[in-house]
Structure formats: C-alpha cells, structure tokens
Structure I
Amino acid sequence: MNPIVESFHIDAGLLIAQVINFAIVLAVLYFFVVKPLTNVLEERANKVEKGIADAKEADMHLKKAQSEYEEKLTEAKKEAHALLEKTKEDAEKSRVAALAEIKEEMQREADKERARMKEERAQLKHELREETADLVVLSLEKVLGTLDSETHKNLVKEIYNESSK
C-alpha cells in the first residue's frame with residue numbers, strides 16, 4: 001500500500017481529517033437540510049393527499065346534493081302539478097256553483113217578475129172592471145135618467161159581481 005500512497009501522495013492524517021470533516025458536513029446537512037426538507041416534503045405530500053381525499057369527498061357530497069336537488073325538484077314539480085290540478089278542480093267547482101247560483105237568482109227574479117206581472121194584471125183587471133162598471137152606470141144614468149146614490153151603489157156592486165164571475 002505504500003506505493004499507492006506515495007504515487008497518489010495521500011497523507012493518512014489528512015485523509016482521516018477529511019473523512020471527519022466530511023462526516024461533520026454530512027451530519028450538519030442531514031440535521032439542518034435533509035431532515036427539515038424531508039419533513040416539509042412529507043407535510044406537502046400529506047396536504048396533497050388530504051386535498052385529493054377532500055376533493056373526492058366534496059365531489060361525493062356534490063353528487064349527493066345534486067341527486068337530492070333533482071329528487072326535490074321532481075317532487076316539487078309533482079306537487080306543483082297536483083296543486084295546479086286541484087286548483088283547476090276547485091275553479092271548475094266554483095264555476096259550476098256560481099252558475100247554479102246565477103241560475104237560481106235568475107229563476108227567483110223571473111218568479112218575482114211573473115208574480116209582479118200577475119199582480120199587476122189582477123190590479124188592471126180590477127181597475128178595468130171598476131171603470132167598466134162606472135161607464136155602465138154613467139150610460140144607464142144617461143139612458144134612465146138620474147139614479148139616487150143607493151141605487152147606484154147596488155147597481156155597481158151587482159155589475160162588479162157579475163164581471164168577477
């Protein structure tokens with residue numbers, strides 16, 4: 001080994017000192033650079049993994065929320081359709097009821113008008129009979145001369161009774 005040491009000019013003490021210096025530098029680099037850098041890289045990897053897991057979970061929640069939204073939307077559409085149908089039915093019932101009420105009111109008005117007309121007709125007949133009786137009495141007075149008031153009343157009553165039959 002001497003010839004190698006001499007050919008390369010290797011000094012054993014210097015070699016040992018360099019090995020010790022290298023070990024010290026290696027230890028310092030390991031504790032102050034490599035170890036913190038490894039910790040930072042592990043934290044970063046954990047954060048990335050957690051971010052991916054959170055993204056998958058958020059995607060799952062989003063899909064679940066989307067399906068719930070679609071279910072609720074479908075349910076709301078069904079409820080709206082049912083409410084619309086019920087409203088249509090209620091409107092039809094209200095329309096039928098209103099028409100029936102209007103028909104009843106028209107019938108009552110027509111009945112009232114018929115009764116009024118019947119009463120008016122009876123009143124007119126009564127007035128016509130009285131007028132006719134007065135005319136007959138006047139005609140008889142002219143023809144027969146003057147009648148006293150008692151005979152006049154009896155004659156009017158008699159004519160009125162005959163015309164009533």
Structure II
Amino acid sequence: MEKITSFTIDHIKLQPGIYVSRKDHIGEECVTTFDIRMTSPNEEPVMNTAELHTIEHLGATFLRNDPEVSDRVIYFGPMGCRTGFYLLLAGDLESEEIVELVRRMFLFIRDFEGEVPGAAARDCGNYLDLNLNMAKYLANKYYTGVLEHIGRDRLVYPE
C-alpha cells in the first residue's frame with residue numbers, strides 16, 4: 001500500500017509554518033489543502049484537545065465569516081497528531097497567498113473575548129472540552145513566533 005502524501009513529509013525537519021499539503025482536482029476545479037503547522041512535530045508538546053478544539057471553533061467561525069474567503073472555505077480542522085490544522089480552500093493556491101488570511105485568523109483567536117462560538121450542548125458534541133485562555137496563548141505564540149516574520153523556509157515543505 002502506498003503512503004499517503006502527508007506521510008511522505010520528513011516530520012523530523014518540519015517546523016511550524018504554512019505549507020501546501022496537496023492539490024486535488026475535481027473536474028475543472030482545484031482544492032488546495034494547507035498544513036497550518038503550529039508546533040514542531042516530535043520536538044515540542046502537542047496541543048491538548050481543549051485548546052485545539054477552541055482554535056477549531058474560533059478559526060472556523062472566522063473563516064466562514066471572512067468576506068474575502070468565506071465562499072471558498074471547504075474545511076478547517078485539527079490534525080490527528082495535534083500539531084496543527086488543515087485548511088481546505090477552493091482554488092489553485094500557494095502558501096504565500098494565504099499568509100495575511102492566516103495572520104488575521106490568529107489575531108482574531110488571540111484577541112477573542114466572550115463565549116466561544118458553538119460552546120453549547122445543542123451546537124457541539126463535546127462543548128465542555130474547550131480552553132479559551134490556552135487557545136489565545138497558543139494563537140499568540142504562533143503569531144509572534146511564526147506568522148509575524150514568516151520566511152520562505154516556513155512556506156515550503158523541507159526536503
């Protein structure tokens with residue numbers, strides 16, 4: 001059985017960044033999957049489910065309401081390894097093209113005040129597993145440590 005694309009990336013060399021994970025063509029349309037890597041795999045602790053879940057709720061809410069991309073958002077959700085998120089957007093895109101969007105999203109998460117969207121039993125299957133303070137901390141860490149001055153080495157997968 002062939003390895004799936006994401007298992008062919010050298011996770012020992014992989015650092016936090018924004019990467020094009022894959023591009024899928026559906027008819028004449030292209031869907032770009034982005035790897036929004038927040039932690040260094042196998043090097044630093046993974047995110048706990050509560051903050052991961054909170055970032056998912058806030059990130060999805062931001063993206064689905066952003067006038068620039070809301071109609072192109074297909075999916076935003078966590079990686080099983082808990083080191084980051086996948087963002088699927090309609091279009092044949094490159095990492096550089098979404099840096100500003102990801103910056104805005106993480107500033108939104110970092111600065112969010114109030115009740116987390118979807119934090120109710122009728123809205124979410126695990127609404128008690130949320131941690132806004134830690135999500136804000138991690139969003140700020142990713143923003144200041146990666147997004148603020150992101151370079152090409154954090155936009156293209158290592159070889």
Structure III
Amino acid sequence: MDPALRPQAKEFLLGIPVFGGLPDETMDRLLEMIQMRGHRIDEMICQEGKPGSEMFVLRAGQVEVRKASRNGARETMLARLKPGDCFGEMSLIDIQPRSATVYAREPTELYVLDNRNLLALYQADLAGYTFLMQNMCRELSRRLRKADNMIGDFFLRLEEYVEKAVD
C-alpha cells in the first residue's frame with residue numbers, strides 16, 4: 001500500500017474486529033502488505049466454487065453476497081455488506097473453494113490481504129499472526145452464532161406455520 005495512505009488505513013482497519021487490538025508493529029507490517037483494489041458496479045469480486053486465497057475489507061461502497069442453489073438455477077442474497085465489513089477470510093483458514101459469490105453494488109474500494117501475506121506475517125511475527133488468526137476465528141464464530149439463530153428462528157416459524165395450517 002502507498003505509504004501516504006497507511007495512516008488513514010491503519011485507523012480504519014483497527015476499528016474492525018478482525019484487526020482490532022493488533023499491536024502497532026503487527027499492524028504496520030500488515031499495512032506494507034495489504035493492497036487496495038477497486039471494483040465497478042455489478043463487477044464480480046469472487047465466485048462461489050472457485051479457489052480463494054484472499055480476504056477483503058470493504059473500505060467504500062457496498063457489496064452483495066449471493067449463494068447459488070444446489071442445481072445452480074437460482075441465487076439468493078445472503079447479505080449486503082457496507083464499509084468496515086470483511087469477507088473472504090474463510091478461504092484463508094480452511095483452504096476450500098469460495099462459499100458464495102460477491103458482487104460490487106456500488107463503486108467499491110477494498111483492502112485485500114492474501115495467504116502469502118499471512119505466511120509472511122507468520123514468519124516475521126508469530127505473536128501478531130496468532131492474534132490476527134484469533135480475531136478471524138472470533139469473527140467467524142460470531143457469524144456462525146448469528147446463522148444458528150436465524151436457522152433456529154426459521155424452523156420455529158415454519159413449525160408454527162404448519163401447526164396453524166393443520167388446525
């Protein structure tokens with residue numbers, strides 16, 4: 001990243017849970033590695049089923065996360081993300097294909113961190129790497145809890161609907 005942009009990026013990223021609380025030395029090292037990328041309206045940022053090696057932090061704009069049906073005939077929107085939200089970090093942890101497709105819905109600016117950056121951080125700053133990975137795992141855990149609640153609520157409403165329809 002351009003050194004002139006680093007102070008603003010540092011302030012922004014430290015306010016995001018994945019980067020929150022990182023030591024200054026670790027954050028400065030990451031800022032040397034993080035890239036900025038822009039996307040136009042309706043441009044695909046990452047595609048479900050394709051290999052992934054990057055995570056993204058939305059600096060500006062809005063993106064939409066979409067999941068294809070099993071047969072690929074339809075897609076459903078899972079989320080709209082705004083500045084400060086991150087996505088793609090699962091691919092840095094589990095090395096699996098992307099679980100969803102993400103499209104830019106406005107002109108979008110992203111901070112991008114890839115698996116080579118994480119390896120470099122691991123080699124240079126094991127404590128900082130560990131802290132960052134714990135933060136990523138906490139964020140994924142928060143999302144899983146939210147999904148669990150949504151699934152539970154869905155089945156409860158479905159059960160209530162069926163009970164009313166049968167009565």
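Bear in mind that the values in this text are calculations on the coordinates, not laboratory data. Since this is a predicted model, take the numbers as computed values, not measurements. Cβ atoms are built from the backbone, for glycine too; each structure is taken alone.
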Distance in nm of label points 7 Å out along Cα→Cβ at positions 48 and 112 - structure with the largest value, from I, II, III: I
Just checking, which of I, II, III has the largest value of percent of Cα pairs over 18 Å apart, for residues 32-87 alone? I
So helix-only ellipticity at 222 nm (-39500 (n - 2.57) for each DSSP H run of 4 or more, over all residues; to 500), computed for just one structure, reads -33500; which one of I, II, III is that? I
On volume of the Cα convex hull per residue in Å³, which of the structures labelled I, II, III is highest? I
